[in-house]
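Alright, structures below, take your time with them.
Computed from the coordinates by the stated procedures, all read-outs in this text should not be read as laboratory data. Keep in mind that this is a model prediction, so the values were computed, not measured. Cβ atoms are built from the backbone, for glycine too; each structure is taken alone.
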Structure I
Amino acid sequence: MSIYQEIAHRVMDRLLSVRGDGDLHDHLTLDTWEWPQGVALYAMMKVYLAGKEPALKRQIAAWYDRRLALGLPSRNINTTAPMLGLAFLYEITREKKYRGVIAEWAEWIMNGLPRTEEGGFQHVTSDDFNAQQIWDDTLFMTVLFLYRAGEALGRQDWQEEAKYQFLLHIKYLHSQKDHLWYHGYCFRGGHHFAGAYWCRGNSWFTAGGADFLEWLEEGSVKTLIRNTFVSQCEALKACQDPQSGLWHTLLDDPESYLETSGSAAIAYGLLKGVRLGILPRAEYGPCARRAADGVLKQVAENGEVQGVSYGTPMGRDRDFYRHVPIQPTAYGQGLTFLMLTELLHEAEEGSEEGQERQKLSNS
């Protein structure tokens, strides 16, 4: 077992060992259906796809079967997050019991989810309606699922809508000046709230954008998203903390605390961008490696990922982000899983067998 596999097992074992009471605000346990759990389950599915361990697939399937038997919560942006892992599980198993759930939820996104001006997915959560607001979180929590659901069920209209949502969020959230992402935009008043370049908010695009680019066919949409991804990565490289390799919770404020979950997701996106040939290896490989090393130093002996900021609603001023409390969460564990899947890819490609496979894939 490699060091990365060992760390991945520790991180996962810690997550699986924590019990909760089903409260949606219990962000570390898997004992509920909300966005922290959705991020973790998607990451677990990616770990499975990287290693094909049958026991892990059984664990993932058992979680979904148990939650489906209990009944699903009301639909919103955040409760959609666990559907992404389910879409992948369906693609692997083709179990009919999953197909209906995926189809119903995707149809709700298309026809039931409130929209902003210009047809944006309004960031409705379990706590707030957030009228006429789009957030960068939505891309990871809902749009990725809609695209994969379209892939699994043969619905090109769902995939086209997912592409549009990426383009719309780029239009309003990606800064043309600094090339970083604002947390949100409100069509009522036309403003970016605190104007904050929030670390984890940016990472939802770095990680989710890397995955989306891997799935998309070549064309103008992919070109625009790729260009946006590259410009964001260039800006992220410039504000990486030189000592730790991590990023500050406010990317442009070195006095704000260093944050692990966003840094892990950024590292994932950078590593994957290099692997896919989107980012130059010589320029971004060292940056991604420093980030990964910094995140791994935040993994405690018991597998708990430290330095993770708690769930973060929209801040009305920059000081709000500086004071979000730090505590272990399921998404902190999950985003570290994601990063580890890319480190495992990197380690495999560095082996003789991996290099041979790489030659064959390039021939």
Structure II
Amino acid sequence: MIVGVCTETEQNEKRIALTPEGAKKLISMGLKVSIESGAGVKSSYMDEDYIEAGASIEKNRNNLLASCDMLLGVQAPDTETLKNLKKGTILVSFICPLQNHDYVAKLQKLNITALAMDTIPRISRAQSMDALSSMSNIGGYKAALLGATHLDKYMPMMMTAAGTIPPAKVLVLGAGVAGLQAIATAKRLGAVVEAFDVRPVVKEQVESLGAKFVEVPIEEEETETKGGYAKELSDRNKEKQRTVIHEHVKKSDIVITTALIPGKPAPLLITKKMVEDMTPGSVVVDIAAEQGGNCELTKPGETINHNGVSVIGPLNLPSTLANHASKLYSKNLLSLLDLLIEDGKPNLDFNDEIILNATITNEGEVVSPFVKENQ
């Protein structure tokens, strides 16, 4: 069985799905690994590293695609790539099926068996496969660094001969994996940190990192999905939430927003008016920009200045730390393949909750209940 890995075609994507260490592991499982020449260069993994691990290097992309039985990717491959695959080829990558219905239809039409790293269920047995968390962790870390870089103030308290400078105030909205890492990183940099999340259950986690939890008195409502994600609030509770958030945004030097709802546009948390009430020189880092953003002024992929406040809408933050992001993603992917591969061959056991939910398409049909329920 030949496992192929190609250069990612998405703009600004520097990651590679499989590191040399990962290639070595797959080879030890009885698989052959073929890497497109130069595919790992942007994440600092050279062809020589893969050759040393026992993989082969293929200079012709189309030859690699036509010969592989399984294709590993980070981003969902483009249509041209899919067309060069054999029928029945197994694809494993991020797919975002709820946002990409047309793409799922293409997978069905081309008879590609596709497993999505982003629909693996959030259960304890699948923690080692949770690529969403791995990448969100990197995103939260880099968001705090971006905020510090654009801020025209110190982050920590500074005691100098010229006087004492107070620490920067950072507000993090959304305390999932990305938010918690943003909190931890801002604290390491010496800032005073506050955080808000619609899920009261995360208060303890926020406080364990040394941040203050901002509480919003909302009416009784379920705020968390079965998968542990935040749910969208009712309009009445959203208004209460915005009123409290506004007061804290005004006092913050940096606001980092991380709130996402699976399969839906990012919820609006920061209005134009809130930004206008911030002190000039302040910064908003909106890492939900790829799904529309949590800030009304966010322009995905751009940094704008509004009344002296920088509003940053970064895209694909994990790719900016491509070496470690690839290392973590490769390990997530290998954990899934450890479950999927038996005796050198794939075993699509749909009695297994992980395999069932991760498999988007197989033999021209949609398989994942997660996707079926939200079509």
Among the shown structures I, II, from which was the value 0.75 of FRET efficiency 1/(1 + (r/R0)^6) of positions 48 and 296 (r between Cβ atoms, R0 = 25 Å, to 0.05) calculated? I
Winner on mean count of other Cβ atoms within 10 Å over residues 40-47 once structures I, II are ranked, highest first: I
Of the structures I, II, report the one carrying the highest value of Cα Rg over 2.2 N^0.38 Å. II
Which of I, II yields 1.4 for distance in nm of label points 7 Å out along Cα→Cβ at positions 80 and 120, as computed? I
Matching -10000 (helix-only ellipticity at 222 nm (-39500 (n - 2.57) for each DSSP H run of 4 or more, over all residues; to 500), computed) against labels I, II points to structure II
Have a look at I, II and say which one yields 5.8 for distance in nm of label points 7 Å out along Cα→Cβ at positions 200 and 344, as calculated. II
